[in-house]
Structure P
Amino acid sequence: MHYIKADEALWASSMLPEGILERWFITSGDTIKAGERIAEVRVEDALHEIVAPVGGRATIVATANTVIEPGSILATLES
C-alpha cells in the first residue's frame, strides 16, 4: 500500500500551518496511473496539483474542502 500525502514542501514559503484540500479529480475505487493528477491543494493563495507517485486502486481518506496539515494522508493506493 502506498500513501498519498500532502508534501511538506508545499508549505516551504508559507506562513500558515495548514492548507485546504480543494478538490479531487478521482473517486475511491478508481484505478489510476503513476503521474496522474488526482487532487488540488491550496496553501495560502497558491494551488498545487497532487499527482500519483505510483499506479493502483485509490481509496480517498481526506474529504474535499477540508483543512489539511503538512504530511497529512490524503489517499491510499493499492497496487
Structure Q
Amino acid sequence: DFARGQGYEATLLVNGNADLLRTLVSNGLPVLLETWHEPEPNDGLGHYRLLVGYDDAAQQWTLYDSYDAAGLVSTDAYQGIRMG
C-alpha cells in the first residue's frame, strides 16, 4: 500500500517470452524476474533480478542483480533466462 501511495504499481505476468520482455523494457518498464541461482553445484536458491535492458547483437539481457558483489549490473545470455 505504501508503494501505491507513492504512485507505483505492478502487474503480475506468468509464462512470458523474450519478445514480451523486450517490448516492456524498450517502453521503459523494468521487469522483476524470478530466477534460480546456483553459486556452487547443488547449492541453489531462488533469486530475483531486475531486467532493465537487452542487446540483440550480443544476445544478452542487462539486469540489476543484488547478489553480484562486483556491481549491481550484470548480463546474462538470452538462453540463460528460461521462460515458461
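Read the figures in this text as sums done on the coordinates, not as results from a lab. Bear in mind that the values here come from a model prediction, so they are computed numbers and not experimental data. Cβ atoms are built from the backbone, for glycine too; each structure is taken alone.
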### Task
For structures P, Q, calculate distance in nm of label points 7 Å out along Cα→Cβ at positions 32 and 48 and state which one comes out highest.
P
### Message
One of P, Q was used to compute helix-only ellipticity at 222 nm (-39500 (n - 2.57) for each DSSP H run of 4 or more, over all residues; to 500), and the result was -3500. Which label is that?
### Response
Q
### Query
relative contact order in percent (Cα under 8 Å, 6 or more apart) computed as 21: which structure among P, Q?
Q
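If Kirkwood radius over Cα pairs in Å comes out at 12.4 when worked out from the coordinates, which of P, Q was used?
Working through the options, I get structure P.
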### Read-out distance in nm of label points 7 Å out along Cα→Cβ at positions 16 and 40, computed value 3.2, structure in P, Q
Q
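Out of P, Q, choose the structure whose coordinates give distance in nm of label points 7 Å out along Cα→Cβ at positions 8 and 64 equal to 0.9 when calculated.
Label of the originating structure: Q.
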